[in-house]
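Pasting the structures in now, so scroll down.
We did not get these values from a lab; they are worked out from the coordinates using the rules stated. Not measured: the values here are computed from a predicted model. Cβ atoms are built from the backbone, for glycine too; each structure is taken alone.
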Structure P
Amino acid sequence: KDSKLHPNMFDHMHMKLFRAQRNLYISGFSLFLWLVMRRVITLINQLATAVSTSVALQTQAESANKAAKKYMEDNEMLKQ
């Protein structure tokens, strides 16, 4: 009886349902994308920290190597 009085009622309900589902999917995808971007930023920060630590350790190792070579040469000179 209602469908005869309001022939577009079902179309209107389907349109509202479609919009609600669309908004739900958009919101879910936005949340997922936000989580992925947060993880990527965390990984980039960790990588930058590791690279800077690696450079510092490399410099320190080279300095220690030079000092050890110098001390070994001085030791050889003193033995002669």
Structure Q
Amino acid sequence: DLLWSVHLKATMMKVSDPVLFGHAVRTFLVDVFEKYGDALNSVGVNPDLGLGDLYTRLEKLPAERATAIKTAIDSAFAARPALA
């Protein structure tokens, strides 16, 4: 088994930390962002704000589109290494 983890020095939150985690989100969900990037941008998805923000903003899309994106995210989680 393989585990996908991002580690940052936790002694002090830095301004760059959200940006680094945003890169991790974009990398982990690369297929989702490639296929649905326009739809995600249309509702203001910013990977730097994390997965919670992504899911919250999906609610602004038509239900059918949001469901397709959530299914793609679920597929990415199933196909990729487990997250730490």
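Table for the structure above
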{"read-out": "With volume of the Cα convex hull per residue in Å³ derived as 51, matching label from P, Q", "value": "P"}
{"read-out": "At a computed 2.8 (distance in nm of label points 7 Å out along Cα→Cβ at positions 42 and 58), which of P, Q", "value": "P"}
{"read-out": "Entry that produces -34500 once helix-only ellipticity at 222 nm (-39500 (n - 2.57) for each DSSP H run of 4 or more, over all residues; to 500) is calculated, selected from P, Q", "value": "P"}
{"read-out": "Comparison of P, Q by distance in nm of label points 7 Å out along Cα→Cβ at positions 50 and 66 - largest value held by", "value": "P"}
